[in-house]
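Pasting the structures here.
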Structure P
Amino acid sequence: MTHSDLGTVTAAYNAAGYAVLRGFLPPADVQRIRTQAMGTFALGMGRTVAEACRIADEPDFESALFAFFAEDPDRFIACARQAQQCDALHQLATDSRILAMVHALQLEWPIMSSRPQLYFHHPRLAQREEYWRLGQHQDWRTGQGSLDAVTVWLPLVDCDRSLGALEVIPGSHRRGLLDTEAFSYFGKIATAIDDSRFKSMAMEAGDVLVFSAFLVHRSGTNTSDAIRWSCQFRFNNLAEPTFQARSFPNPFTYQPQAALVTADFPTPAQVAAVFDQPSLVAPPDDR
């Protein structure tokens, strides 16, 4: 993407509160994230490392994932947490192309406001509705960062209305922070909004949607048999004056658990056995 292209994006972004960059990334770049995440679930289902690395080629994998969630939701959630740590996800979050786009939106000193987030939305993979379909909200409510904070959202598969494409209200960012009601882990906008104001953002793998943290948006409704795989990265601007004046608040807290998760584990013998192996073979680079 050229400098002039980014300039056009900036103008559209300021007016509407969002911009779509079509074909911004090669589909293979985002597919790598999905493949690693699927491999994580495959290992949780008892596959070998080699099988997990090939799992994206199996057409029935998502059906197996539905069954996995139904049969062992606790283990599924454990795999979901590990999938959030995939190196491909974190590498893309700091990719030079992503950072150049954020810089073009006048974020002089962009810094991530929260961990990169990976999503796999479907009614059959959620215990509560808000875990697969978020209602109308603004990201700034949970981040409370710089006034020019942005969210970078991208699908890992082609995503149309039937798959639950993201829905936005153009221009809503200029209204500032709206009143919300407490709702699970996010603040749902309290005022009723006419559904006709929402615009469905059909996108393909490789497209990128960037929007203001004040833009009103919501999840679409996934009425298909497929999973809506997507990820998002959130950025604040360290150079934004009000962010500095408020001493860079960050409501996201990550704390370790003091007690052992698995009692009496590991034993000295188990630790020693790891280093007694003749070799440790890493998964292939294209996992």
Structure Q
Amino acid sequence: MEVVTDTNPIGVIDSGVGGLTVLVRLVEAMPDQPFLYFADQAWCPYGPRPAKELRSRLFGIVDYLLRRGCKLIVVACNTATAAAIAQLRTHYNIPFIGMEPAIKPAALTSQTHHVGVLATLGTFSGALFQRTAAACARHAQLHLVVGEGLVEIVESGRSDSEEAEQLLRKLLAPLLAQKIDRLVLGCTHYPLLRSALERVLPLSVQILDPAPAIARQSVRVMHGICSLAPVPTTKPVALELLSSKPNAHLLEFAQRVFDFYNLRFPTSHAENYVESIEN
């Protein structure tokens, strides 16, 4: 890949608002870079969708982001990573960063040797997860739970509701019965449930979110393709939020997420609706 300019944006893809938990870490690590965040809310949730169908959709989204000049694309969705990251890297001549549940650090640091993993069915079915889980099996026993219904709760802005807490209690009860002391969040929507999770989980259970590690890896990759110098002040938008769903109010949600992480929202921003994506 040819060296690109610092004004080319970094693309971030998710099925909805969950990838904002990765975006905040990326902005925190690279505050001078412009970002394009694509929330495919018309297709959310990704978890139940067949992998082949999802790959086709993601190719369409990537084609759109490349037309917008993206120099690096972060697939900020575990399900999308499981379904398509290998094919995307083979097909396109730009770097892709994918999500991977933090199973390894959880397994290596667990004192009880029992680790809970909360993710979508699509993530659990992916070859990457299965390889990582197999490699960590000698360190800890993994207990898996599909977070059915959690993405929809987050997307509707009910992350800290009584409904969210009750659903988490139901989903996590089998894991807590196994004496887990680590809970791996295998979906980028789930960190937005942290307040409810902390009410449900005992203090002995540590929550692991891979987003900071993804941001560090993105910085390493960026050093190889551009200088990471501050973007010229003539650059009109530091963060553009895109949704495949009309009237998604993505900007309002993003501002709340940045507040949740105590991070200043980019002063230059925009929200736009992408009417159609070829798939």
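Tabulated values for the structure
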{"quantity": "Parent structure of the calculated result 2.3, given that distance in nm of label points 7 Å out along Cα→Cβ at positions 117 and 205 is the read-out and P, Q the choices", "calculated": "P"}
{"quantity": "Test item: mean count of other Cβ atoms within 10 Å over residues 149-156 calculated as 24.6, pick one of P, Q", "calculated": "P"}
{"quantity": "Structure (P, Q) behind the derived value 0.96 of Rg/Rh (Cα atoms, Kirkwood Rh)", "calculated": "Q"}
{"quantity": "Test item: distance in nm of label points 7 Å out along Cα→Cβ at positions 21 and 221 calculated as 2.0, pick one of P, Q", "calculated": "Q"}
{"quantity": "Structure (P, Q) behind the derived value -9000 of helix-only ellipticity at 222 nm (-39500 (n - 2.57) for each DSSP H run of 4 or more, over all residues; to 500)", "calculated": "P"}
{"quantity": "Which entry (P, Q) yields the derived value 46, 32, 21 for Cα extents along the principal axes in Å, for residues 37-156 alone", "calculated": "P"}
{"quantity": "Origin of the derived value 1.4 (distance in nm of label points 7 Å out along Cα→Cβ at positions 197 and 213; candidates P, Q)", "calculated": "Q"}
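Only the coordinates and a few stated rules stand behind these numbers; no lab work does. Since the model is a prediction, treat every value here as computed from it, not as a measurement. Cβ atoms are built from the backbone, for glycine too; each structure is taken alone.
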